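Right after this note come the structures.
Nothing in this text is a laboratory measurement; each read-out follows from the coordinates by a stated rule. None of the values given here were measured: they were computed from a predicted structure. Cβ atoms are built from the backbone, for glycine too; each structure is taken alone.
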Structure P
Amino acid sequence: MNTSNFVGIPAQMFPDQEILVFQDRRFTYGELWAAVRRLGNALRRLGIQPGDRIGVLQTNSDHYIAAYYAAAAIGAVFVPLNYRAKPPELEYMIDAATVRLLLVGSRYAPLIAELRTRLASLRSVVALDAAQPGLPLLDELIAAESDEFEEAPIDDDDTTILMYTNGTTSRPKG
């Protein structure tokens, strides 16, 4: 079963039931599922294929939740990065996980800009919560996409999330 079904199936059964509240934004299953589908389409348009890694560097937010389910829906691997990690740890995690696309919150965008030339696997960076120079903004990517969407086929043994330890005694471990 694809993890995205935890939103997709209830969205078909009771689309008007509220599922997510973040700050002043509220989402029903139907609204979240529509955002997940559009984000999945945007990720595909950015070149993300099944098995590719999508990193996220941000504190909790509604965007974070949508990104997790969108990654699962297209067969990508979600890599939540510890926003408290030091720059060398982040560099190591991003490279070790072979993150292709990074969704980054505005408070972490300057750090990623500094590290970007050393991140061999990273192909794209997208701003999560506010416009950043030279980066596409997630809300604009989502708004430009269609709701029409086909989930990627997922095997029960496929990896859908890759989490790292905090690396207190050595490098972080995935």
Structure Q
Amino acid sequence: MQFYDFDPNNEIAQLHEILPHIYLSSRYGAWNLKLLQRKNVTHVLVSGRELSSYFPDHFIYEQLFIRDNASEIDSLKFRSAIPTALTFITTALRDPNNNILIHCSQGRSRSPAIVAAYLIYSKEHSMNVDNALVWIQRIRAIVQPNDGFIEQLRQFHIEVENDGKDKSL
């Protein structure tokens, strides 16, 4: 498969391991089949309606049809996509041999917001929004979810804390 000209060594194209078995990247990282195979990626969560499942014969895909827009409608669509994302991630990680890539166009807003939702939801991590974002930004410095996503993550965190993890979905 041929893609646009891009430098696979560019920071935006790297796969950053946020947690064991969970990688974060842009579409450029998702285009790099050799890198995905070297990192033993088995599952790919595509966070964007404009993006594609680039290698459907090689990986298990799930796509979230969300846009990176601070509009209220897009923020609510992001919030409604969280349960699908968390189900895909937790299902993939049940097998300790699986690795998952979560990506959006730039690996800056949508996919990091999804990873933050996982860090909030996960019983093992149970982070608040600020701690989750700081954790991710330490590993991938360009991360900056839009304000609408951050607000939805704050509401999600309250739901997780108040209702228990199973009820929040």
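Each of structures P, Q was scored by distance in nm of label points 7 Å out along Cα→Cβ at positions 109 and 141; the highest score is held by Q.
Between structures P, Q, the greatest calculated value of mean count of other Cβ atoms within 10 Å over residues 13-20 is seen in Q.
Structures P, Q were shown, and helix-only ellipticity at 222 nm (-39500 (n - 2.57) for each DSSP H run of 4 or more, over all residues; to 500) at -13500 was computed from Q. Using FRET efficiency 1/(1 + (r/R0)^6) of positions 133 and 149 (r between Cβ atoms, R0 = 35 Å, to 0.05) as the calculated read-out, with 0.70 as its value, let me know the right label among P, Q. Here the read-out was taken from P.
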